[in-house]
Each structure stands twice: as structure tokens, then as C-alpha cells.
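Structures given as C-alpha cells follow.
Read-outs throughout are calculated quantities, based only on the coordinates presented, and are distinct from any laboratory measurement. Model, not experiment: these values are computed from the prediction. Cβ atoms are built from the backbone, for glycine too; each structure is taken alone.
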Structure 1
Amino acid sequence: MSDLQGKILKILQNPGFHSGESLGRQLNVSRTAIWKQLQALETLGLELESVKGVGYRLPDSFELLSKAKILHHIAESHGDPPCELEIFQSIDSTNRYARERAEAEAISGAVVLAENQTAGRGRRGKTWVSPFAANLYMSIVWDFDQGAESLQGLSLAVGVGVRRTLVELGLQDVQLKWPNDIYIGGKKLGGILLEMIGDPNGRCTVIIGIGLNVAMPSLAAQEIDQAWTDLQAQSPSPISRNTLTAKLVVTLFVLLKDFQRVGFKAYRDEWEEADLLKNLPGTVRTVKEGISGIVLGVDDSGALRLALPDGEVQRFIGGELSLGPSL
């Protein structure tokens, strides 16, 4: 984001509409220059409200992330602060940045946030729609000592932590879909993406990426190819992204500290209570094939259990699960 765009945003955070002429006068630039910068902000996914002949204003839900506010909320909750907290106006991917930092130095406990991602990713390389200052895009770096085998079910446990946070904030009907999606009312609210670096048999680092829809702009939503929802639509009262971030950090730091000791087994019952597809017909798509059956839930390692038509129960540790007999 340019310096001029930042200055325009600062003015627009004041109440009411602001005309292009007024913005230009305050910043000593032409109305044309203001218009171009507003267009650039909208390209990032910021959905401005405009009235011809009156001016522009930010949506009521607009709130920039604030390091000071997040750390203050964490302290109020008596949580452990991140060893490092970085907030980017725009970045290609918080997970990519966090991974490269972790490969270069020890930063376990670091948190990376962004207002906008230009190349946000979901599982299997899918694009994660990431409009500016609308949702939550966060990556947490965490070191583990016992290798990849001890981390089975970690993405599901993180899902439990996210759900706990949302319930604490007053959300209802929060569901989990194997292996890494958050749903409310049968519509996707967010997702989790884990990446591991280091020794798979020893000390390793996990990058935990979390994306949650908070106030998805309608224009950006046109890029989403599935049923979706956001916190703005589901919450009985407005949710601050700074408060949400702080509560997630507090909850997940406690979970991550305990996970290597207790494993997914400690979170299994809670996960299954929120299982979106348990006892429903589903199909697991692996690299080689699609396999259909009845979803039975997960085992103590977080593997999906699927009852096949012949009565056999098959376990899956990876793949994409969808409702119904075929994808």
C-alpha cells in the first residue's frame, strides 16, 4: 500500500462522507490522483460506500488491525504474548512469509497477520479470497520436538481451538468439517492450513495458517465457488478483528503448548460433537480415486473413519471430504 493510500484511509476513518475534492485539498493532490488511489484500494478488496455528489466513506464494519490493541487484549486475558507480532498491509501469503522466516531463524510463538493477501492459499493450492481489512488472515509459528508422527490430528485440534474462540464470542452452530474447515449453519466460515519444516523424525516447526471470514465484501465474494458465510452475518453483535485475533492467540497458544503431551485424543470428543458430516453419506477424494460411504467420525489420531457399502471401515489420513456419494 502506498503512503498516499494510507493517508486517504486515515481520513476516511473519520465519520461521514468525504468528497474527492475534500480529500485532494487535505492531501494537496488532485481529485484525479485521489480517484486513482481509491480505485487501487478497491482493487485490494476494500469496498467503499459512495454517493454521487457527496463522497466516499468506509463501511461500518471497517477496522484496521492494531498491534497495540491485540497485545492489550491478550494481556487482559492473561495470555502469553507472541514472541513477535507482525502486521502487513498487503502480502502475498502470511504462511509463505512465516515459513521463510522460520527457515532462517528460531521464531516459535511468532504471529503474522495481514490486512490483504495477494496470493492467499487454501489446501491443495486453492486460492483463498483475501480482501483488504475485511477478514482474518493469520499464521502462527510453533516448534515441536517429537517429529511428524506426534502431530497427527493437529489441524483438527486447531479447529477445536478456533471453535472454542468463536463460541466464547457468542457464535452458535459452529461446526467442523474434516480435516480443516470451519462452518456455521452449513456454510463455510474459514479454514486451516498447516505446513511443516525441519526434521519429520525430530525437531520440526509447523506454520499454522488460519483464515476466517469476518465481513466479506460482496464484490470479493463473487470469487468464492461454494456456500460461505461470515461473522458479520452470524454474530448477534459486531466482532472486532483485534479482539478476535487476541482471543484466538490466547486459546491456540494454550492448545499448542499442550498438544505434544496430550495429542489429538484429548480433543476428539469435542471435535466429534461439532462434526458437520458425521453419520451422513460422504466421498473422500484422494490423489488416485474417490471413495464413498457413511462418515463415522474420526479416531484418536484424527484419521477419518468411513463405512463402505460392504461393511468395511476405512481410515483416511488425507484427502478431501464432501457430502454425498460423489464430488
Structure 2
Amino acid sequence: MEMMERSGICAAGNLLVDITYPIERWPGQSELTTITEGITRSVGGAVCNVILDLAKLDSELPLEALGVVGEDSEGEFILEQLGAHRNVDVSLLKRKGKTSFTAVMSDNDTKKRTFFQYRGANALFDESCIDWDRMKGELLHVGYILLLDALDRKDAEYGTKMARLLAEAKRRGIKTSVDVVSEAGERFRALVPPALKYTDYCVINELEAQQITGVLLRDEEEKLYAEHMEEALRKMKELGVSAWAVIHCPEGGYGLDENGVFVSMNSLSLPKDYIKGTVGAGDAFCAGVLYGAQKKWNLAESIRLGICTAAASLSEPGATEGVGTLEDVMKLGERFQG
């Protein structure tokens, strides 16, 4: 197979509209809570969040969006938001069905959020939606495993359709990256490991890593076991992650590089009134790490950028509004040294 000249990052998978509702508190079953002022509409999902963060970090970085949006006003909204950045190519997006959306309930006090997701057009995205000959990215980021119905289906040869897609990307000389979504249940053990065999970069949170590896990283009392991070990362590598295995959580970022060197870094020390919302913080961290990978930075530098980009994301209620240029984001690291 002839290898084409590639550049930039292609993000594939979930594209959706996030409708964020600020609530006074999370209610118990059958209880009522009040939605307060400040309802917002923004694009979300792995593709929108990662691409917009990358576009803001570096307006010269070639970016491509891959996925399916509906033939509706929400689909138009996504195309407008992504297309507003001149370095984002939306021409590979397919349009059919109804655009996926998420109702996000954001607790005003704890800043924790809970998601109610309508799959919509995202459920239709599979390898047939990818025009490999037109795609130019040198790194393909796909998210989220467990939230892309067609790709989560079984495959007799590769285990899952997602694994098959990633294997095809690697055959074409494209580096691969995956993200998963936080979900309770046994689907993690069935759907994630097949994909990791064909993954160069895996950037996930501590709860997802715990479910994939079986290593205790956070208990029911919310205590973090940072001392177990290296063990979990090594298990991710054993499952097939070839270059960087990375875990992020509110307390920091942890990773194993291509040589098996362990990196541990604290999050920034942000003042209490700084955090306006946590939607998209994980994708912002991921965008920072992927930017470093694409620029051939080492893992420590990339995790540092991931931490700073996540901190920037936390400064606004939406997923990407708080992210600025690479220079602006890195200044947060100096201002709020962890």
C-alpha cells in the first residue's frame, strides 16, 4: 500500500450538541430540583471538543473531523462551529438521521455533571463513513468507545468493529488514539481491550482505567490511590497500547511513555471560584497530550500541556470556551503552579 504524505490530526466519532442545565443540587429519585439561570447550548463529543481545543491552541495545525451529523438545525450548528476555524476541514463529515445531543445536568455547588445522551446519528458512524484516500491526518483520534453503536459491534476477526477500523488506520501508516466514555457495567472488558491492541495513544480518566485494568484507583469514598497508577498504566500497555498510556483525574496526570518511563504530575492549584464547569475537561486534557504527541514532544511536556489545557477549559461553563492559544494556556501553568 502506497503511503501518502500526511500531516495534522483527524478526530473521529462522537459529534453532538450539549445543552447544559445548571441545577441547585442533584436530586434523589422522584425528587425535584431547580434549574437556575444560565442554560447554554454548545457543541460537544470527542470530535468537537478535541478539534476545537486543538484549533484554539494552534491555528496553523491541520485538523479534520470525521463522523455523522443529522440533517437538522443541530447538524448545521455543529458544521458552523467547527467550520468557523479555517484550519478545520469538515468536508469528510457525513449527514444522515438526527443529530446526537446530551442534556448535561451541572450541579452549581459541587460542579459535578451528569449526562443524559441521545445517540442519534453517532450510532450510524462506522468504517464505511471514512474515505481513507481523502483523509490526510497523520494521527487519528477516535472517541468514544462504548458510545458509538456501529463500531462497538462484534467483529469475528478483530473482536470489535472499532478494533478493525484502528487496524486499518495503522496499516495505512496512521498513528491511532482512543478515548472511552465513563459507564458502569461489564461492557468495558468486552469492548475496550480489542481496540487497545491497535492503539498508539490511550488517554482516559481514572475511573475508566480502573474498569479496564481492574486496578483500584478511586474507591467509593472518593479516595484516589495515586500509588496504583503505574500498575494500571502497565496493564494498559500489556493490553496493547504501543506508545503512550495516560490517565488523568482532577488531582493530576500520569503516563507511561514508549520506553516504559513513568510520568506523574499534579494538577494546577486553582482557586475555588475559578472553576465554572467541568464539561469537556477530559477532552481538553486529551487535546493537549495529542498536540504534544503530534509535535514530537516528550510525554512529560505533553501531560503538562494537557493539565494546562484542562485548567483553561474549567474557566468557562462550556467544553471549549475557556481554551486559548498555546501561549495563553501555558501561562496558566506558571500562574497556578501545582
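From 1, 2, which structure was semi-axes √(5λ) of the Cα gyration tensor in Å = 38, 23, 17 calculated on?
Structure 1 accounts for this read-out.
With percent of Cα pairs over 17 Å apart, for residues 118-189 alone as the yardstick, tell me which of 1, 2 scores highest.
The structure with the largest value is 1.
If mean count of other Cβ atoms within 10 Å over residues 62-69 is calculated from each of 1, 2, which structure is the one that comes out at 16.4?
1
A value of 20.1 was derived for mean count of other Cβ atoms within 10 Å over residues 134-141; which structure in 1, 2 was it taken from?
Structure of origin is 2.
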